Each structure stands twice: as C-alpha cells, then as structure tokens.
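Where a number appears in this text, it was derived from the coordinates with a stated rule and is not lab data. Since we're looking at a predicted model, the values are computed, not measured.
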Structure 1
Amino acid sequence: MEQPLADSRLMEASAGAFSSVLLLAFGALVIAVLGAAQRLGLLSRLVHTVDTASIQHGGESVAAVLRAHGVRFLFTLVGGHISPLLVACEKLGIRVVDTRHEVTAVFAADAVARLTGTLGVAAVTAGPGLTNTVTAVKNAQIAQSPVLLLGGAAGTLLQNRGALQAIDQMSLFRPLCKFCASVQRVRDIVPTLRAAAAAAQSGTPGPVFVELPIDVLYPYFIVRKEVVPAMPPKGLMGRVVSWYLENHLANLFAGAWEPQPEGPLPLDIPQASAQQVQRCVEILSRAKRPLILLGSQALLPPIPADKLRAAVETLGVPCFLGGMARGLLGRNHPLHIRQNRSAALKKADVVLLAGIICDFRLSYGRVLSRSSKIIIVNRNRKDMLINSDIFWKPQEAVQGDVGSFMVKLVEGLEGQTWASDWAEELREADRQKEQTFREKALMPAAQHLNPVRVLQLVEETLPDNSILVVDGGDFVGTAAHLVQPRGPLRWLDPGAFGTLGVGAGFALGAKLCRPDAEVWCLFGDGAFGYSLIEFDTFVRHKIPVMALIGNDAGWTQISREQVPCLGSNVACGLAYTDYHKAAMGLGAQGLLLSRQNEDQVVKVLRDAQQQCRDGHPVVVNILIGRTDFRDGSIAV
C-alpha cells in the first residue's frame, strides 16, 4: 500500500477540520467513567498492537478495497469528514469527480452501475451531505442498481452528543438500502466494505450504505492530538478520564494495518431450477401467439448483452423492450414491437414477463388477459408476485436471474417456431401507429416548433455510438415513442420511481464509462432546472455531453391533465428561459432552435455534435409548442 505524502500543510489543514468536530470529546466523556472502569485491563492488551508512528490512515484502506473491486470512478461533493478517502483514491488512480450537488454524485454512480453491471460508488460528507442523496438512493433501490454510498460521520466518541452535522444516519438509510453498517474501528473498514460490495451485487441488486466516522479515516497522530489532551487534568478523576481516552484510542487503531484480503467476495445470484425451466418450455411450446416483455433485470451480469440478444433472436418470439433492455435488438428489428402494447397483451395466449413486474406500468396487471398463460421471471420474489391474485395470476413464477433463464429457455425450445402471421399482425399495428406519428409531425404547433417533428429529426440524426439519457415528462414521454436507442445499455431513464433530476448525473456517469460514445440528453425544461448547474461540473472535468431541451415553458405533463380536470394551471407555468445562455455563462456551448431557424434543425444538431467532439459540453435550447400527442397519458 502506498504511503501518503508527508505534506505538513495538508496535515495541518486536516487537523483543523478534525479538531472542529472532536474538541468536545474530553468534557463529554467524563460521564462515561464508570463504564470505562468495567473495561479495566483492555488497554494493556491492545496498545502494543497500535503503530503510533504510522502516518497511514483509514482513507487508504477504503481506496484499496475500491481498487480491488475494479472501481474506476468515485463521485463526491467534498467535506472534511471524508477528505482522507478522497485523497487516497486519487493517489491510487481512482478518478475523483466532484459535483455541485450530492444527489448528482449518486445519480452518476447509479449510471456507472447500470452500464457496467458492477459497483457504482459515491462518497459524501455527514449530515446534510447524506440527506441530499436520499432521492437518488431511493431511485437506485427501485431501479435495482448496485450503488455503494460512503458517508462521513461524527467521531466515534461524539455519537449522539450533538456534534457538527451529526444525525442518526443509519435509521435514515436502513429502509433504502440492502446493507447498512457503521465502521467503529479502523481494522473493520476492509471487511465491512467487502461485505457491502457483495450485498449490493447479489440477489436483487441495490444500494448499500457504509458510515465512516471521521476518526476511523484520519491518521493516528491527528486523532490522538484531538482525543487525548496535551495537559491531562490532575487528580483521580483526571487520570481515569485519560485512561478511558487512551483505551478508546488504542481500540480504535489496534490491528489497523494488518494484512487483510481486499478482493471481491463471491456473489449470490439466484438461478431458476431445471424443473421450472422445463415447465416454462412446455407452456411456450404449446403457444400460438406468444409475447415477451423484457426489462432491465435481463441485462444484469452474468449474461452479457450480446448473448441475451442471440437468445431472443433464436427464440423468435415478438417482444417489447423496457428500461435498460431498450435497444437490445438495435433499430427496426422484426421481433421488436414498439407500439400498441396493451392491445398485443390482450391477444397473446402466453406472455413471458422477463424482469418486468405488474406495477402501474402494466396497470397493476389489469392489462393482462385473463385467458393468457403468464410466466414471470424475476430475482425478487416479492416484486414478482405484486398484485397477483388480484388482477392477474401467474401460471409459472420463477425466481432467478432473467438472462440465464432466457438462455436455458432457448436451449429447451431448440427448433421451435411460431406462425409468422402473429408477428406480422403486430408489426402492421406498429406501422399504422407510426403513420399517425408522421401525420402529427406535419401539423404546425400554435407557436414555436412541433416537438414530434423535432424528435423525428433527432431520431434521424442520432449516431450509432450514442447513449441516450432522458430526464423529463412530456417531451421525454414523446421521445420514448419516436427515438430508438442504437443498442443495448444505451438508454438511461429514471425507472419506476419517475424521478426528475437524474439527467446530469446519468450523463456524467455514462460519458466516463463510455468515453467513445456520444451522450445525448433529452430534457424537459422543468427537469433541466435540476441539472443546469452541473454544466459547471462538465466544463471543469472536460466531460463533453449534449443536452437537448424541449422548452415549452411549463410542466406540461401535469398541466395537460390538471387544466381540463381541475380548471387551473396553477404552479405549472414556466418561461421560455434562455437556457443556452445560462449554460454559456458556466463555460459550456449554447445553441438555440426556434421557429426562426426551424429549417436548420439538423444543421444545429450537427453543429452541437461537432462541438462535443471538440471537447465542449453543449446545450441546445429548443423552443417547442404543445400538441395533443400525449393527451390522457399521465400516470399517478
């Protein structure tokens, strides 16, 4: 393990930050004297194991574990509680990317987790630093993203004593995370982080939280300076308190630098049994009109996307793709059905829900036909059976990895084919729906540009190496019908939580993971308000991404239902703000599309592409009008 630089200025600054948190330790612990007396003799057993001359610190242990797990990026907003781990990560070659809001750091870690199938990591300071991440952590939980959140905390001696930024962080994150732990000794950093990383990626993936008190991260000599008074108080009480503090310090650092295994622990990934697969093979083999709905879970490791695609193509069953599975079959694949899902589900005699659950997106299961045989496959049994026996009932419920199940299913159905007229019927319905889109694109908006036409031109311009990040309501909902991702793991949306504000963080994580890809972000103007300041982050870190803002001066997805239902547009109105100029003020490039240059949409998009290729983040402010494209589409 590398030794930290002996930079006296850094240590003095660190000591200053540390002392502001631990100055109250001496007085606060007088009341613990009786408890300390019960541990008499522990100091003599532990003190000899502490290397009091070492300038190593717990941040180095954190960085070593992250590197051993293949972590390449650490997203953060700096704070004194976590400075040692940030410095250590930088020294070990882990790129530390600081954002302007902690929620962006977690969204970026979420994007890394989704695109790589491995651990995404964010580190934030105590108290408000952590509370700022709650929305992103919940979003990761619902999206089943393996995210590790590292949080600073008050020193171990000052827990529950009113220290700076000290709250009950564990109670806050237990409902949001699969695994929560607070490290109380330096020697526990490595095993705790290894356990957290394994928990995040095992079973149903999800976020995990590890709390790192300030005194387990800083070097021994700084902690001792603040914990043990230079001039101990006189008298019996003074000696007892001094003994207690020495004892606590010895326990905190005992065995801190002993060699420990740092590599990943084995993951627990559930698998369908051979009997379950065989029963599903029998059900599908008798189908006349089978249909597959494939969701994000299908793209989780260990099955790579290209192997999953080959399995779907070999199976030959028409399918709808959602979440991270969008783009799995590329553009215009004959098996990929994109429109009229509800009608198709009513006609299918066998439906395979592969990583899809019966929540609001499937009308809680009501969209499924009572006469259809339903097979559902999911890693999470609770999710898998949600709303079952109320609006729908599974013929076969399989708890296991979706991608692995699909591969086994194909092996069991080898040579099975289905009548081509079923797939052709679904494709014809697609063609009819897309014809209505073309007609709507030709209708002029009352003011500014027709968003349907704009998004059709985006679809025609989008390069094959692009990743789409979508963040918004009405504009993004329209784009979901019109813009096709070019391949698997090339579409990032919030997921079932419906979170606004994911855009900048997702774009940041995506571009770092896939530096050769063009990252196109589709924003509603309301959603863009959350992400604007992060263009400062993109400029500072030289992250060239392109944001296309559908600017209709309002929260249109809400107003299109609120106004006719309740007769008021209250709180739904925005302005046709010059977002491109605001981005330019942060150092990015800005372009405007409006009715004045509506014949140059493709040219402006090409200009924005070129500026990104030259290394600049770009905002294209697209003034759009309103259409009836999504009337009646709001989901609550």
Structure 2
Amino acid sequence: MINITLPDGSIKEFEKGTTPLEVAKSISEGLARNIISAKFNKTTVETVTPLNTDGSLVLYTWNDKEGKTAFWHSTSHIVAQAIEELYPGVKLTIGPAIDNGFYYDIELLEGSISDKDFPTIEKKALEIARGKHDYKMREVSKADALAFYKNQNNQYKVELIENLEDGTITFCDHDTFTDLCRGGHIPNTGIVKAIKILSVAGAYWRGNEKNTQLTRIYGISFPKQKELTEYLELLEEAKKRDHRKLGKELELFTFSQKVGQGLPLWLPKGAALRERLEQFLKKAQKKAGYEMVVTPHIGQKELYVTSGHYEKYGADSFQPIHTPKEDEEFLLKPMNCPHHCEIYNSKPFSYRELPKRFAEFGTVYRYEQSGELHGLTRVRGFTQDDAHIFCTPDQLDEEFKNVIDLSLYVLGSLGFENFTAQVSVRDLDNPEKYIGSVENWEKAEQAIINAAEEKGLDYVIESGEAAFYGPKLDFMVKDALGRQWQLGTIQVDYNLPERFELTYKGSDNELHRPVMIHRAPFGSMERFIALLLEHTGGNFPLWLTPEQAIILPVSEKHEKYAEKVLKSLENNEIRALIDGRNETIGKKIREAEMSKIPFMLIVGDNDEVANTISVRKHGGEDLGAIDVTMFTDLVNTEINSTLKTFKE
C-alpha cells in the first residue's frame, strides 16, 4: 500500500500501482471524467502512470493552467502527425505548449506553408483527434532512440538525444505517430474537439541565427468548439485594441530604424499623457513621504558588479562603454536600485531618520533580442516609476503595507479592478539563481505573505518567480479582454544593503543594516501605457485623455464663439481644441469619434444666441444643449468618480 497526499492535506491509502485517474475516481466520477493531467511529487505524470511510492498528488482539469499546458502540448503531437502525413519527408523538431496554445518547429523538404494551407492541416488534425487514440509513454534506450531518428534522417532529434542521459529518454506514441517527449499528456486525442492554426513564422533552430531557419506553426485547441469560437472573437477584438495600431492612430508614439529598434519616440500627445501619469503618481508619492531623486543614464561597470546585476544580466545588457582612460568601463543603466543605494550611502543616517523613500522616473536599458521586441511592451529603453525605501526591520511591515495601498490606488484610478496578488518566492531546487543567505530570504518571504494577509489580498504563491536578490509581490491584472498581465511590483531586499554595506545608527548607538523595499506601481511607463491602451481600447479615463473635448463649429461664422468657449474651458482646466476645418459637421464628428475624444461640443446659431454648447459623448450619446459651467461640472464629476484622493 502507498499513502497519497492530496492538495487539501488529506492522506488516502491506495494499492501500489494505482494511477492518478483511479485516485480521481475514488474522489468522484465527475472529477475522473474531467481530469486531463496530473503532478506527482512535483513531477508531471500521465493520468495512467502507476504510482509506486508515497507522495503528493495534484489532479488537473481544463480549468487549471497545468491542464491547459498538457492539453495544448498533446495537440501539438496531433498537428505534428497531420503535418507528417500531409508533407512527406518533413523533419519535426520541438513542439511545446505556450501561454495560449502551442507551436511546432519543422523543416520542410520543399515548398512552404501559408495561411491558405491552414484549413487542410486543421481538417487532418481533427480527423486524427476523432480517433480517440491513447497517448502512451515508453522508455527507450539512447542507442535505440538515436537509431530511430537517424533512420529518419532527422538531425534535430538526434542532436537533442545526444544531450540526454541514457535511462532518461522517453517516446510518446499515439495512433501511428511517435515523438521524442518528456511527457505530460491528456488521456487520449478524442478530448480535443476544436483545433485552429493561427499563424506561421520563421524560427532558427535553438534560437541561433547561425542555424537552419525552420517553419514555426502556431496553433490553439479547445475541448469545445464554442470555446474556440469565443477565443477567435477575442482575438479579433484584441487586434482592434492592439496598442501599436492605436498608438499610431492616436499619435502617441512612433519608432525609427535610424534611432534604433526598441527605442520609442514619444510624440507630443503621448509625451503629455506620460507627463500626466507621472504627475498623478508624484502627487500621491509626495503625500506618502517620498523624495524625488535623479540619477545618470550610465554608471561604472563596477557599480553593477557590486549589485550583482552584471553577473545576472550582463549578457542581456548593452556592451560596456570604453572611455579614453585605460580600463575604465561604463554601462548603460540596467536598473536604478544601485544608484539609489549610493544616494543612501552619501551620508550617515540614524534610526530616527528612517525610513528614507527615494523615488525616480528613471530610464534604464536592456539589450533585448530583436525577435523579442514588441511595440511598447518589450523595448530596449524604458522608464520605470522606481522607488526604494530604506527602513529598519521593525518598520518593514508597515512600509510594505503602505506600498500596497499606493499600488491599489494607482490600479483603481486607471480602471484595473480585476486582479490577484502573486507572492513570488525562490525556486528551492535551484538556489544558485539567487544571492544572499537563506535566513534573509525566509524573513523577506514571510514579510510579504504577512502583509498580503493583513491587507486581505487574494493572493497565490508562485515558486521560482522571485528576483535574484529578493522575493516580491506582483499584481496580476486582468484586462477588459480577460487577459492577465503583471502590473506593479513590490520587492523586499536584504541583499543589496549587504552588498553596498548600507548602515544606520540604531538606538543602541551601534551600526545596523537597513532593509530595502523596491517598488514600481506602473512597472515601466512604456509597458503600462501599452496595456492601458489595450485595456481601454484607447478610451482613456477622462482625467488622463490627451484631449477631453473638441469644439466643432457648424460653419466658419461660428469660429469666434468657439474660441470664446475654448477660453472658458481652458480657464476651468479642461483640455480642449477647435476643429475649424472647412468640412461638414458630420465628417468632423466621425473623425472626432475615431480619435476617441470623450466629448464633442457642437456650436451653431442657436448655441451662440443661448450661450450654450450642444454636447455629444464619444459613442453617440446626445446630452443636449447646456452652458459651459454645467459642462465643467459634468467633467469634474466624472473625473472625481474615477480619480480618488490618495491618503497615506
């Protein structure tokens, strides 16, 4: 007999050789019907894998992230079989699950695959799926595995196998198809009811541009056709909301090949929007006791060696800048925190002066690979709303909770109400990824968990997601399309104060080490604005939008009255402009709608006589003719309903 521990902590006794599926049946027939994947002692297993030792078992359905991973990985096998049958001689390489679906990299002997081929591949894949073929794992000796793929003349699989240890190699079979695979599949192909090939792209073998360029086929699958239909509708809406498309239409930002890839240029409207976001946060930070600092865009290499950033991120940074002085090297700043440590070190502090809260909108630089760059969400130069709090250990809990309050204020004021908190901790199986003592890590992780519980946050703990120098609390926000993004982060750090030898004089007149909190509610201005664009579809909150109103004179003779209205609005701090072009009022309204301006103020003969404006909201709602004072009150009421007052 063996003892199986379930996620709720209960322990059940089973016969040796019992499978996860049989464990599920012992709980309920409903669970057994829905289980598609499992994990035993933190290792992914098949639902029919015999369990021969005591251990912890987690069962997954389609509703779990791990269940979807198994589902999509299994579908990649189905699609690979379809491609093998449709394109004889094709060489398969790898086919993992990704965040939304899967891909498979292949080498075609001749020709190419384009979107016109997608329906044929989908049809063949669904035919295979309907066969309800079981996924069967089997161990293979290294010699047999090499012989199998050498016989197929597949140098890619041979290369993978050569790097594996004998005794660790497994094949997965279903129907007539065999693939080199570690495992993690659904019970059988019949569970897959809907398959869609989404796109095709080029990809170098193992990501190295010196290697062969392969064809990468992206796809997604679902257990119900209805879910695929809903997903495709979501994709269409996402295309409309793509921040790159909206950024161009709303004239917020641009890119230039001459300036360089991944280096955004902010246009006047975008720069004004950024400035409003900065002022919004600065106002709240001032109330919370932060002091603004400014640091340079470069620093000596030794600074980042001391902090540990060079060791961890050196390969992803721009290469050192060599000066005329021998052996003098500088780096473009990859992080702001080392600079802030040196600001703290510029003078001695006593415990009475702590906490010190240094804030900066600091621009940093990372050399992202060109294939990974994506609009504003993945760039090479970006500005962080960074702050670092230096406090005593006794102050840590209160300071951390105050930062949570500030982060919630920021998210709430910008319409991000649907979120969970993620406590990101170490991967205990890979301690070499982190710096600092185990004791300090344990203290930091517990401090974050305590603060999350005291603030009543709905939180999950994710192993392996911590920064190299400390654990963190990430806000995982769902946007209007239900997609999840990480927005805002708070980190507890005992390690950088050690590395920079930061001290303060305690009440005992001895020197002590402060604790450091890293904090960025926006994360980066670039990425935050990109996500805000897609979340709102370009319909920003009224307090933030570049133009709050546009005045549309019916004809040229109404322009003087329009200018009078504009001046009155400006006196009331409402951002507005006049469309004085010689165009029909209908065309002006259509273009104002496309520009997503919240209010259109139409002025004609009757308005001029009555000293009113005819107000139309973006989206078509007609509010009728009102005077400017009433309109000002309307704007202020709407702003106040979304933009709360931050209290420390």
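Assuming 9 is relative contact order in percent (Cα under 8 Å, 6 or more apart) as calculated from a single structure, say which of 1, 2 it is. Working shown, then result.
Working: 1: 12; 2: 9.
Going through each structure in turn, the value belongs to 2.
Of structures 1, 2, which gives 48, 36, 26 when semi-axes √(5λ) of the Cα gyration tensor in Å is computed from the coordinates?
Derived from the structure labelled 2.
Of the structures labelled 1, 2, one was used to calculate helix-only ellipticity at 222 nm (-39500 (n - 2.57) for each DSSP H run of 4 or more, over all residues; to 500), giving -10500. Name it.
2
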